[in-house]
Structures are given as structure tokens and as C-alpha cells.
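Got some structures for you, see below.
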Structure I
Amino acid sequence: MTEPKSQARKLIAENRRARFDYFLEDSLEAGLVLTGSEVKSLRLGRANIAESYASVERGEMVLINAYIPEYPGANRFNHEPRRGRKLLLHRRQIAKLTQAVQREGRTIVPVKLFFDEKGRAKLEIALAKGKKLHDKRATEADKDWKRDQARLMRDRG
């Protein structure tokens, strides 16, 4: 008998702006508490996490301002698109993230929203430190140099 293929991680949304605005340090994979219409909307590949962030409320980690549009077939049982969604993390992980936010002034930024191999929605979050304007310029200059370098190497050889 042949075994079924294991699905690779299916990317739903990516926060590309986070790499530009922040220095990303520790990253964690967290589960999400979702309703059925939210999962169906995610399966259509429609979500936006660019303006969202995570914070601790009453000892639980919550994803705030993430946009998951309403699912058209759910009619009156639909969800609110920008509601707070609970993140599933271990208590020690939440304590570590809380400590970094309170003591060191870090931010918890969502980086990727995806379905794992088992078909469950997961969110990759990272502990981030904000970049200053000159850091952003340096990042942009490095990216431009890498692009020019690749172009030069491609043209020469």
C-alpha cells in the first residue's frame, strides 16, 4: 500500500513589512483558536496580518487586528473580520514573551500564517525590536547591493 503524501506547509499570509520595520529575534509557532467560517475563509487563501500584533491579555496571548474576511457561504453564522483571536502557547512561552515586552520594550509581531502538515492553522510570531530610520536605510542599501551583485555575477558568467 502507498502512504498518502504529507502536505507541505501551505502559506496563507506573510507579513513582509515586519522584516523591514523590525529586527526579528526569537520566533515561535503558535496555534490559533478559530471558528469554522474563519477556517473556510483561510482555506480560500484570504487573510492579512500586515497591521496586526500580539499582546498578553489576562494571561493569554491574543492576536489583534488580523484581518480574515467573512466567508460568503456562512451567511448569518459569519465571524467578525478583525476580532481578537487567542493564540495557543505554553505558559512558559507566554511568560518569556511577556517579560521581553515589559522589560526590554520588544514587540510580538506575526510573521507568517499557514496551514501545517496536519491541516491546522498556525501562526509564526517573532519577538521584534523596532528599527530606526537609519537601520531601515542600511537594510534597503544591503538589499540593493545584493541585487546588483547577483546581476553582475549573472552577466559575467
Structure II
Amino acid sequence: MSGYKFALIVMSDSRSKNPAKDKVKPVVDEILRRIDSKLMLYDVIPDEKDLIKEKLMRYVNNDVDVILTSGGTGFHPRDVTPDATKEILDYEVPFIPQAILYFSLTKTKRAMLSRMVAGVRNRKLIINLPGSPKAVDECLGYIVDILPHAIDKLKGDNSPCGE
């Protein structure tokens, strides 16, 4: 299957004041083309926990398959994306961030400082990604090939995973 629908929420106090300066969206657009999918919804918002939760819930209730977030996954006091995400999830999918971490550690030791979260709400996959375009390119690029299978499973495909 192809033609999956994605959403992207960029969390950045500075970029929310001037969304035209965001450089993450073009990176995500390019990576999604690899799986014949496209970005349907996109926002740049400040690092505000309640606003993040509200936007995630709005996107979960839209016709998208995956919600990607970028930014707010580090140690800064304003980095609240993982906390907001956890509060709205039905369940976590811990091995997506762990796989990203495993790969990212081959690039930089600072990857171990990330607090990324992934999980499911209302059969929609939500994945937190770092804030830098380079890190998004590396991290999303690493996992993009497994996303169609994950989406199909969330949509009810009950064929064996090993085939």
C-alpha cells in the first residue's frame, strides 16, 4: 500500500514567530516521497505543553496515519514534547526511539541526551523527532521504511509480520 498521510508539528519558540524559517518541513517532504506518501497537515508552534497536547489531539482526530513532531526532546526546561506526547498516548512504542537512538549514536554521542517518545493514539502513530533538520533527516530517514508496515497494522492488517 502507498499514499500514507502524515502530519508534522514543529515545536520551536523561535520558529513559531516566523514559520517561514522552518527548515524541517522540506526534509520531511523529501523523505516521505521515498514511501510515496505526503504531508497533509503542518504547524509550527511554541514549546507549550498544553498547546502541544491540543495540537496532537486535533491531528489524531484528522485523516492522517502518522503524526511526526520535531523539537522539544532535549534537556532544556522548555523541552516538553515527550511529556505532552506521553500524556495523550493510548500506549507507547518504545523500540522506535530505541532504534533511532542506536543509529544516532553512530553519528554523535549527544544522541543519548534525547528523550524522544513514540506511541499510538486512536490507531495513529506519533513519533517525536529531534529539532534540527540534519537530525530529522538522519532519524526519519533511518525508520521511514518500516512506517508503511506499522501503518498497515494499525489499520487492521492481520497478516503475519515475518512474511
Structure III
Amino acid sequence: MKRLAALLLLALAMATGFAKDAAPLAEDPVVEARLIAISEEMRCLVCQNESLAGSRSDLANDLRRELRTLIKAGKSDQQIREFMVERYGDFVLYRPPVKPTTWLLWAGPFLLMITAVVVLLVYLRRRNRAVGDEVLTDDESSRAAALLKEGET
């Protein structure tokens, strides 16, 4: 048993000798930093709830490659965003611009919340009216008291 453990430790120690240095992420760190800054503000079109920078889908890899090409071509961040919006629509941006086609997107959550509050208030008022301030008669009070006593025993 000890020999097996020693052989295993020796094999693990020798395996580390074959390890390689990590490959650099990018040829130019400045390009990579701009790429990350731009792609963090864009939505992956496949995953939809992940940023372009964080997604590992094939389309996201292709889009990041396209963004690197545009950055190396000397395009500004705004020109790159306009290119992506032109190609994929406002959906690609995590923060789309406020314009008539996106008003519902921006106002929708507030409208839903206001609608929910109004529906809740109407429901509570109707319920209060249905219950009302009815007073029990003497007969009903005595029956209720008898039922309560019966339940205690």
C-alpha cells in the first residue's frame, strides 16, 4: 500500500514537469481592455441574460472577434456600439436608448407596478365593503359563544 502511494506521488510530481505556461489572452492588452469594457455593456444574443464579455457561446466568441477587428481598425467605442445596434438592433445593448420604440421597455415595469397597486386597492375596497360592519344578533352571539366553548373542550 505504501509503495502504491509513493508511486502515485511520484507520478503526480512528474506530471507537473509537463505543465505549460498560460497562453496570453490577447496580443495587445489595450485592445483587450477596450473589448471587455465595450462587451460588458452588450447582451449575448444567444444567452440573453449574460453580457457579451461573460458568455461562452459560439456567437459571443464571433462577436468578440468582430469587436477586436473594429477596435484594431481604429473605430471609436461609439462607432462600435452603432455598428452593433445597426446589425442586431437595440436589444444588443443592456441600456437601450430612450426613444419611441423603447418607451414600453423603459416604462413597462412602472406601468405594471402601478397597475398591480390599483388592482390591489380595488380588491381590498370591495372585500371591505362585502364584509362591512355587520353586528351579530343576540341569537347569533350566543351560538358563536357556544361553539367557542365547545371547541375549547
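Where a number appears in this text, it was derived from the coordinates with a stated rule and is not lab data. In this text, all values refer to a predicted model and were calculated from it rather than measured experimentally.
In this comparison of I, II, III, the computed figure 31 for relative contact order in percent (Cα under 8 Å, 6 or more apart) is attributed to I.
Which of I, II, III yields 22.8 for Kirkwood radius over Cα pairs in Å, as computed? Answer by label: III. Suppose Rg and Dmax of the Cα atoms in Å, for residues 29-68 alone works out to 11.7, 33; of I, II, III, which structure was it derived from? This value belongs to structure II. With Cα extents along the principal axes in Å, for residues 53-116 alone coming out at 45, 23, 21, pick the structure among I, II, III it was computed from. Of the options listed, only I reproduces it.
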